[in-house]
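Several structures are given next for inspection.
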Structure 1
């Protein structure tokens, strides 16, 4: 008989793992970290940074000498001239080899400027990657809080269902006692059915919001829920935009990337000018060969290597005179690139200032909306309690209770939306101020 205990144990373990997976709760930081590690666009930009590192390494290696070797084997057939000037028929073989090296001595400071341009290009690529990481962080934070908002909306819809069930119970009791007509119970039943439908829609919106967040994280298999984020921003002071800009201008990746790109264009201008300078290079080579003529006596291999060796060392100076205005036009284009880089840097600073000022105004407006929405929700809740007590005592009408409930639920939903709106606005402003999510 087969022992079923191990199978049962495995099934229990799998069920326990599934239960733990279903209960997995992710914080905002966990969601952002996962998105940064699995976002395809970020992975592509990381490859671009690695390519830039290789290009920089190639520029640095230009200072090194190059070394080349060659080996050849040739055969001659038919008539050829002998040493005494006569023409004879003979077959010969020729084996040759050489090794040569050359290195730049002076290139008009082209190589060091190319290296510096590569270093700035790498810094610009790294800053662009950091900007993309921060953009992903903002997108994830927005989707995260949006998911929490829809989840809160579903909870409010559930509260509405529970309130309508209580109202139905009261209406049924009053109809049974003869204090209300039968239509009062029918209206309460219709309200309950409508609120249950609204709950179904709210739960569907919450599931779709969580799905959008999962897709943004590039998360496929893990079943998870999300936790309430840090709410200290709700009571924090809103920093002034001038102070935020003063700090963000020096470190924000959009400005940093533009600054490094400008330095790249300046170095490229120096590289273009270097082609007006003479260039000096050092070269050296060694070559040797072995000849063998068939049907004749030939010197030994070692003797020929001793006699046929040739060494060469030389300096080569190249002076540019005229190259069809290529250097001149390259310098002109490089100057235009420098001017364009300066404008890009100014534009990056202006855009950063505008974004910070807009984020500040959004945060201020969101705080005002949150304060007023919380007051409205509190007042609407009190009003509903009065209407509910009046209806329970048989004095109020179904319409009065419905209006009070609608106002209360809408006020609660507005307060919930204002809360998460203010949270994301403060998170964005803090992000510009250097505070991580």
Structure 2
């Protein structure tokens, strides 16, 4: 029984929490206002705000006036973006290609936006213009699903969507979004991935009672069938039962000689026991209705926990039998960034605005790899502290050996495997 869990389930939807509907929490879709003639002209030096003032979806009222998005729960984000882009220029010959930089700029922050990955849009621009011998003017409507950089959790605050572009190679490019009032563009946030952290789930409302519930007897019978148990009355203790595995119960039996019961003067016919058996077995559970069980079934084309046995060498046995209790089984796992093993109160952690890279020159002059890290240390972090991606202090910041504390400009060495801060290198 120690390995049996009751899976809370809300039919592949977010669990039910008191006072908040996570199904639409932080989800938005914005686009340019129909009939607007205000072109959004991008440049290469500074970010330009994407004034998409038409709010098409906002169930949790996250959008404010003037296309300002309010994030009330620190989290990674996932979304979709569609941009109607007009690209112009006058260069001919061996031209380069433009690359977009789209981000979310925190109002009152450092002035460096958190990048939204638009790799597919940039791949299209790169491959298209690498084949052209002149620029001219062309208009494209490009879209893709975006995420924030790996490990980045957007802090709580108000954000604007901004964009600029860079030029790789040569060429005099100009880029306008939503030119002449085009309304095909939109920006969506489809998931605030860690919106449930530290919330108290309403357990009774998320219990998987199914269509008609399950009786205690059905539950016991399912356990008996699943684990091949023998349940028998205890002759020594009234109202008690002995529960044993079939193999242990079978070994306790006696060998009985049946010779004296057989009439050897009559014709004897023998039927091999295996002709009464099947040669194909499937052990498993009823398909569960929870998200993990259904997702596993979709990906693997079989129920979780199913085991198949086929006896290819037996020429007598035939047929198939399913050994399946009415209960279901699901993969049990802790998804990174969710849950709290220590209770509903998060561990004491402090956020730090940081820049991280593997180049000392870049880390002092470029803010592309920037975000928020966490430590158990307040104030400036330093030698011996461990930097984490998450406020639960479970995911060390790995893969970079230089980190800058943006509050004081100090650059430190950092262990690429453990995230432990080393000695100071320089002050930017």
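Rule-based calculations on the coordinates, nothing more; no lab input. This one's a predicted model, so the numbers in the text were calculated from it and none came from an experiment. Cβ atoms are built from the backbone, for glycine too; each structure is taken alone.
Worth pointing out:
- If FRET efficiency 1/(1 + (r/R0)^6) of positions 61 and 397 (r between Cβ atoms, R0 = 35 Å, to 0.05) is computed and equals 0.55, the structure in 1, 2: 2
- Looking at distance in nm of label points 7 Å out along Cα→Cβ at positions 29 and 293 over structures 1, 2, structure 1 comes out largest.
- helix-only ellipticity at 222 nm (-39500 (n - 2.57) for each DSSP H run of 4 or more, over all residues; to 500) from the coordinates reads -24500; which among 1, 2: 1
- Given 23 for relative contact order in percent (Cα under 8 Å, 6 or more apart), calculated: source structure among 1, 2: 1
- Origin of the derived value 47.3 (mean projected area of the Cα convex hull in nm²; candidates 1, 2): 1
- Which entry (1, 2) yields the derived value 3.7 for distance in nm of label points 7 Å out along Cα→Cβ at positions 189 and 373: 1
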